[in-house]
1. Which one of P, Q has mean count of other Cβ atoms within 10 Å over residues 73-80, as calculated from the coordinates, equal to 15.8?
2. For which of the structures P, Q does the calculation of relative contact order in percent (Cα under 8 Å, 6 or more apart) return 40?
3. Where does the value 2.5 come from, among P, Q, when distance in nm of label points 7 Å out along Cα→Cβ at positions 25 and 161 is the thing being computed?
4. Quick check: 15.9, 45 is what I get for Rg and Dmax of the Cα atoms in Å, for residues 17-112 alone, calculated from one of P, Q. Which structure matches?
5. Comparing Rg/Rh (Cα atoms, Kirkwood Rh) across P, Q, which is largest?
6. Comparing mean count of other Cβ atoms within 10 Å over residues 9-16 across P, Q, which is largest?
7. From which structure (P, Q) was FRET efficiency 1/(1 + (r/R0)^6) of positions 57 and 153 (r between Cβ atoms, R0 = 30 Å, to 0.05) calculated, if the value obtained is 0.75?
8. Going by distance in nm of label points 7 Å out along Cα→Cβ at positions 97 and 129, which of structures P, Q comes out largest?
Structure P
Amino acid sequence: MSDSTTGVVLVGHGGIPKDYPGELVTKLKRLEAQRRAAGVPMSQEEYDLDQKIRLWPRTPETDPYQAGLERLAIRLKSLLGGARFSLAYNEFCTPTLGEAIERQIADGAKDVTVVSTMFTPGGSHSEYEIPEELAALRKHYPDVTLTYAWPFDLDKVAEMLSDHLQRFQGNPVASGQ
């Protein structure tokens with residue numbers, strides 16, 4: 001993956017900052033549910049609330065999910081042989097998947113692979129929203145190869161989890177007991 005036109009985007013769910021007003025989250029989720037039920041585009045009010053939470057200032061204390069994903073990203077990037085690398089979020093944080101991919105394309109990427117932190121099938125983000133967004137981006141950027149590295153091989157995920165569990169089984173210090 002050392003080709004300068006190759007890129008990788010790690011996409012995570014996104015978290016709500018601990019100091020973000022709860023009533024605004026409730027309002028955003030209500031508007032989102034209404035939009036999806038009606039099958040209509042995002043309203044200006046929903047867009048404004050979405051942008052407000054995405055752009056909310058964050059620290060590792062107020063958004064430990066983002067801090068954790070950034071730590072994972074550093075480790076993953078070091079294993080990719082110099083490929084362009086970006087983080088993206090499905091919701092609540094920035095950049096969006098589309099923004100991350102468009103930045104990579106603007107920087108010269110011609111082949112971008114997207115990988116999600118969501119391993120199991122059945123989730124709306126990983127199974128529906130990401131593929132839909134990639135389909136729209138493919139129409140807009142027909143000369144760029146956009147690959148979605150999903151679904152995961154559940155046998156490999158199970159092996160990783162089993163290996164991880166072995167570190168904790170029979171070890172009360174490691175398991176937090």
Structure Q
Amino acid sequence: MFTTILQDTPHWVWGVLAALTVMGFKQTLPRRRSLRSATALPLVMVLLSLYGIASAFSSQPLALLAWVTGLAVTLALSQGMRVWSGIRWLDAERSVLMPGSWLPLALLLGLFLFKYSIGFTLATNPALAADAGVAGFAGLVYGAFSGVFLARALAVWRAVRQALPRDTVY
């Protein structure tokens with residue numbers, strides 16, 4: 001059965017997995033990024049997560065409520081635990097120094113695996129898209145991933161804001 005699932009998966013899905021894996025591995029090393037580049041991936045992932053929940057569970061308002069809840073909880077936890085500490089603004093280079101971390105790779109692959117699982121589940125049992133429990137669980141998990149990604153974008157902006165003089169507008 002597992003082999004059949006893998007064989008029936010569209011080929012483009014494996015391309016997405018490869019791209020996410022490469023992006024994640026690149027983030028294990030410290031690197032300098034533009035402000036736009038440093039915030040783009042986290043924000044895109046939040047939007048894709050929201051799109052994923054809205055498209056799969058459009059008939060379940062609970063899914064969106066759970067997404068917001070998951071986002072809020074993990075955003076607060078991520079910021080409280082300073083998950084994305086070490087991000088610095090390099091004013092002389094006008095760039096962000098991102099420390100190397102395995103967390104982005106884990107998040108990207110975790111989100112892919114969850115999205116793949118939801119896609120498979122709904123493809124084999126479409127009626128589950130109307131199930132409030134499934135929609136709520138999926139929304140909560142998608143939101144949780146989004147909260148950690150959003151925390152990263154906010155950490156970048158916080159590092160820039162703290163490094164610039166008070167009268168500088170960026």
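Each value in this text was obtained by applying a stated rule to the coordinates, not by laboratory testing. Everything numeric in this text was worked out from a predicted model, so none of it was measured. Cβ atoms are built from the backbone, for glycine too; each structure is taken alone.
1. Working: P: 12.5; Q: 15.8.
Derived from Q, not from the others.
2. Values: P: 31; Q: 40.
Of the options listed, only Q reproduces it.
3. Details: P: 2.5; Q: 3.6.
Among P, Q, the structure yielding 2.5 for distance in nm of label points 7 Å out along Cα→Cβ at positions 25 and 161 is P.
4. Numbers: P: 15.9, 45; Q: 15.3, 50.
Going label by label, the one that fits is P.
5. Details: P: 1.00; Q: 1.04.
Top value of Rg/Rh (Cα atoms, Kirkwood Rh), among P, Q, belongs to structure Q.
6. Values: P: 21.6; Q: 10.8.
Answer by largest value of mean count of other Cβ atoms within 10 Å over residues 9-16: P.
7. Values: P: 0.20; Q: 0.75.
Clearly, the read-out refers to Q.
8. Numbers: P: 0.9; Q: 4.9.
Once distance in nm of label points 7 Å out along Cα→Cβ at positions 97 and 129 is worked out for each structure, Q has the highest.
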